[in-house]
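Heads up, there are several structures right after this.
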Structure 1
Amino acid sequence: MIDTVKMSIPVSTSAYDPLIAQLIEAAARDLQIAGIPVDGVNVSVTAEDGQITVTDNSTITDALVIRAICAYVRAHFGSPDDYDRLKAAYDEQKAQLQTATGYGMEDDDV
């Protein structure tokens, strides 16, 4: 997951992996709060003896959810000049998922 998100930013160094991991987790939680099932996101950051370790055991395969997570990270990574546009793009993706069958809307809600 981290490598996929890094390509969307784009960032190639691992120096930002702890921040990216936290943003991925925040995006997944934000989608879950909105009622969108997010399965397979498993990133963690640990610090021991001054050493920071990022572990990515993600198994997520849903392209729409991955795309929404990438959009969230792009909007919140650093201070992008086009934050409002990026945030609006993420919010639109989230809203579309919320109303889609199999994501936020149950089959009998249609």
Structure 2
Amino acid sequence: MAVAFPIVPGKTPEWRAWMDEINGPRHEEFAASRRNVGLHERTFLQQTPMGDLVIVTLEGDDPAASFGRLVTGTDEFSKWFGERAASVQGFDLSQMPAGSPSELVVDSEAAAVPA
């Protein structure tokens, strides 16, 4: 599963500082939070003429269900993560609709993706 999130204009430096925390002193908490819901996450920064985007890939047995558990977490790390996300992305992750926030339309390793 893949998800794209906008970064509020002018907040890319704040987003990078947040990622430095996740890659540094809070990395084990981040990794544990993903393991606890059965996800492997990769995060990319995509700069576009329309603004910067965060592209997140989520792999696991049921990424949509795992993502739902992730964004509704109530532990200290999940709350911190959600607050930071709201600050740089401009919306509350816990208010996202249930289910997959993205639609798979092409898969290079499948004959065709059902419409």
Can you spot which of 1, 2 the value -12500 was calculated from, given it is helix-only ellipticity at 222 nm (-39500 (n - 2.57) for each DSSP H run of 4 or more, over all residues; to 500)?
-> 2
Of the structures 1, 2, report the one carrying the highest value of distance in nm of label points 7 Å out along Cα→Cβ at positions 2 and 74.
-> 2
Just checking, which of 1, 2 has the largest value of FRET efficiency 1/(1 + (r/R0)^6) of positions 50 and 82 (r between Cβ atoms, R0 = 35 Å, to 0.05)?
-> 2
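Could you tell me which structure in 1, 2 was used to calculate mean projected area of the Cα convex hull in nm² as 8.0?
Numbers: 1: 7.3; 2: 8.0.
The read-out comes from structure 2.
Any read-out appearing in this document is the output of simple, stated calculations on the displayed coordinates, not a laboratory observation. Everything numeric here is computed off the predicted structure, so don't read it as measured data. Cβ atoms are built from the backbone, for glycine too; each structure is taken alone.
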